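Below are structures written as structure tokens.
Quick note: the coordinates plus some simple rules give every number you see, no bench work behind them. What you are looking at is a predicted structure, and each value in this text was computed from that prediction instead of being measured. Cβ atoms are built from the backbone, for glycine too; each structure is taken alone.
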Structure I
Amino acid sequence: MKYTEFLQTIETEITARLDENFKLQIHPVEKNNGKIYDGLVIINPSFNIAPTIYLNPYYHWYLDGVPMDCILDAILSTYNEVRPTEDFDISFCSDFAKAKDRIVMQLISYDKNVKKLSGIPYIKYLDFAIIFQIYTEVSYPEYGTITITDELVKKWGINTETLIRSVLKNTPSIMPYALLNMAEYIKSKCPEYAEMLMNMADDEIPIYILTNQRKINGATSILYPGILSSLSKKLGGNLLLIPSSIHEFLVMPLDAGIETCGLNDFIREVNATQLTDEEVLGERYYIYDSKTDTMY
């Protein structure tokens, strides 16, 4: 079965299994780094919100021989886990005074998101872009956000500087940072990554994961006021920073024994072999200078 036929089958079979009042839509959804997924939206007319279930992974299940009935059961099971139980009021989005305490920032790749950035406010920082989102507190499939567009900023009558002031206050409060031991965290998440990195370093090097408590889009934590200065004091000087993914940075003392020659090649290899396309953040390492409080 070709992919287009697979999508048609999903739509037909899921429709047949739901109440006749439900409506289904399958439409492309652009994720981070320009990655496009096909999202299945199951609309319950009783509520004003509906979850999106991405179908691309299920097609790989099909190609691997998983029976279609099992795939349909899995999709419906996912829907039942995240289905809405009440309406969601997003009227606050139209009023900056009501939305300002919910605005957070996210760090993404600049080069991989040029098209996306053409219609939204952002700040370029090194090889990254800082974008702005409204935190909605909707909990499926992860915490909910609405990306702020140029059109919304114009409607609010504010500028990017105003957004920056809001996010520097809100983001550390809404998504507090977490500093985790690399050996414990990376080993459980990505054993190959941990082994490759440790082979490049001396024994017992203090390497940490800087993320947030949700471990989602946690690389943004490097932007929190004072965080790198605090870590440099903890680790005794300048820092070596590796953009492990959009979810975290690896942080270690610059003189920790990591061989930086070839490190960028290593980062690109990990991006290609251990991450999904939309998780990639950067392709080189960075240094934090504790004397000048700058990252380069």
Structure II
Amino acid sequence: MKAEVLYRSQCILGEGPIWHAERKSCFWVDIEKGILYEYSWLNKNTKFWSFDYKLSLVIQGRNNQLILGLNGGIARFDLESENLEWLLDIETETVDNRCNDGSCDRSGRLWIGTMQMHFKKGAGSLYCIDKDLTIKKKLDKVSISNGIAWSLDGKRLYFIDSPTQVVQSFIFEEETGDISFEKDAIQIPEQMGTADGMTIDEEGMLWIAHWGGFGVHRWNPVNGELLEKIEIPVPHVTSCTFAGEDLDYLIITTARGDLNEVELKKYPESGNVFYLKTKVRGTKSNTCIF
């Protein structure tokens, strides 16, 4: 299957797509430019907001609010007033670190990872933030914290630290948020690129964007088997999510920032957002509770 261009955003580092069911729109970010995009599924119009931060994450919050991951912490953004309210500092003592990917569990807690902006090995962590904004470090010595998803029964957390080339499976205690390492569920061969963002479908299969791999790959986290590949005509594919009223479209973000002039001429659609209709549906995203 091949995807088509949804919107020519030409992102330096497009990331973090989400489907907002109430607004019937997709959001995504350009981390390096600090831009938040909203694409209306109904009228095909696109809005954007610019911030004076690196903007790595957008999560649906309560009412008309979004939770944003920024370098230095998280903030609440009101889509009506356009007011940005800072909520919590994260690793502000480490100037070169920033937030990266994240997701919410079914209890509404936010899981968010950090990384060092010059990709220093083991300089990041994975955190869980509860409804009262208490923050707990769940993993340390993380290099590039990326995709997070939960199994359909909520008993496992899947996590990607990109340079490791694996998707880790953790036993997840929903009531407490405790995790314990179970196994490396998926091994990504280096010639297929590096695992980046991911989402899960209604059959419990993981759809993973492969940086340097020209596509999104569908993997079985139970046996580690590769099931199919969605071809994208650009090398750096960053993340994906299911969208549409029936969650039967896949929205895919990409990046152009790591490509030289020759490569950009060869892959001019780099940085754009792609989409395609899928045979399987996705699962509804969880809403952040603070």
>> With P(r) over Cα pairs in 10 Å bins from 0, in percent, for residues 18-89 alone coming out at 18, 45, 30, 6, 0, pick the structure among I, II it was computed from.
In response: I
> Ranked by relative contact order in percent (Cα under 8 Å, 6 or more apart), which of I, II sits at the highest value?
Replying inline: II
> Here Rg and Dmax of the Cα atoms in Å has been calculated and equals 17.2, 51, so which of I, II was it run on?
Replying inline: II
> Of structures I, II, which gives 2.9 when distance in nm of label points 7 Å out along Cα→Cβ at positions 34 and 210 is computed from the coordinates?
Replying inline: I
>> Going by mean projected area of the Cα convex hull in nm², for residues 26-161 alone, which of structures I, II comes out largest?
In response: I
> Out of I, II, which structure matches -500 when helix-only ellipticity at 222 nm (-39500 (n - 2.57) for each DSSP H run of 4 or more, over all residues; to 500) is calculated?
Replying inline: II
>> Using distance in nm of label points 7 Å out along Cα→Cβ at positions 2 and 106 for the comparison, can you identify which of I, II gives the largest number?
In response: II
